[in-house]
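Each in structure tokens, the structures are laid out below.
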Structure I
Amino acid sequence: MKQPQCGFSLIELLIVVAIILTIAAIAVPNLMRSRMAANEASAAGALRTVATANVMYSSTYNQGFAGDLNHLGPPAAGAPATSDRADLIDATLSGVLAGTSNTSTKAGYVLTYLPQIPVPTPFAPNPTYSVSATPLAPQSTGQSTFCVDQSNVVLKDSSGGAAAGAAGGCRAGAFVVGATIGPL
């Protein structure tokens, strides 16, 4: 009497692998698009946060807008908030953790802060600034470039170019306006 076989045949295993590969081929591009959309939403949200913090900084310290992202970031442990470290945004967004003052990286985007006056004072307030968010790896971490300035309107350039703002504002730089996301 012949014993019954246990297990799967090679053909059955190949069919299962082919089905899994087909499902993966459909799912992976959708996953990448979803991740890019999430990164873009995070970048626009980070710019809104910086713009709101800058308005608070300007009204609190009477120096116009901040001279760099570190001015908006947290002070040293146990130190009070001052115009040098206003504690209005977190350490990651302010670049304090990375040791930078005018750039930070968040969710696949590089944020670049461009003030008109790097060290504002009550006698020489900073009237304008811009912050641009460009993808670290275009078409992978994101496609659109974003910019916000003293107008508090987040602008979006969906062309995929590495457009940036200028110290005088987003429109003063090489930023091509594709769509406006809107005011804060």
Structure II
Amino acid sequence: MILDLLSEANPNLMLLFADAAEVSLMPTITRCWTKIGQQQLILTPGVSAQKRWNWGAVNVVTGQTVHVVHKRRNNIGFRRLLAAIARYFQLTERPERQIVLFVDNDKAHDARMVRRLLSKYAHRIRLEWLPPYSPELNPQEDIWRHMRRRVTHNHYFEQLDALLAAVDDFHQELEADTTQVLRLLKPWLNRL
């Protein structure tokens, strides 16, 4: 497999894919099983639901994940994710480590402040651009799909703090069990 060859060739090369997903007090409504003739009632907060952006990255070789939550989908949220990646993979302590981070064409990824931050890491985090309109090429989308199934599908949170705590619990579970992450990525890996 390509990823195995890359990790064996250079164990200090990290291949990560990043993306952002909205988490909102408005539940994601999806089909579900119910008794015949009965309909499940899903509460919603109304028209103005509080939301946050969940920025995440996944290492497709090891299954390691990193995430941050930010108020907006902007370059500040992305820079917070880059800083979390640098801390998690110890770029300061491990100068031999290189990260290739695949991202989509969101304008937040190419902001001047992002380029400045990347230069701070001596370009040891390199951005690679995925083709436009190709979420199927980003395995972080599989993580988001699983998060929606586990946390937000048909589930009403009355308070934003409760929703963010559930999102954080979800990420802690993934961070503790990288084999679960690799299972989630298996359909993506099979497409390679």
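Every read-out reported here was derived from the displayed coordinates using simple, explicitly stated rules and does not represent laboratory data. Here the structure is a predicted model, which is why all the values come from computation and not from measurement. Cβ atoms are built from the backbone, for glycine too; each structure is taken alone.
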FRET efficiency 1/(1 + (r/R0)^6) of positions 114 and 154 (r between Cβ atoms, R0 = 30 Å, to 0.05) - structure with the largest value, from I, II: I
Source structure (of I, II) for Cα Rg over 2.2 N^0.38 Å, computed value 1.10: II
Origin of the value 27, where relative contact order in percent (Cα under 8 Å, 6 or more apart) was derived from one of I, II: II
Structure with the greatest value (metric distance in nm of label points 7 Å out along Cα→Cβ at positions 42 and 90, set I, II): II
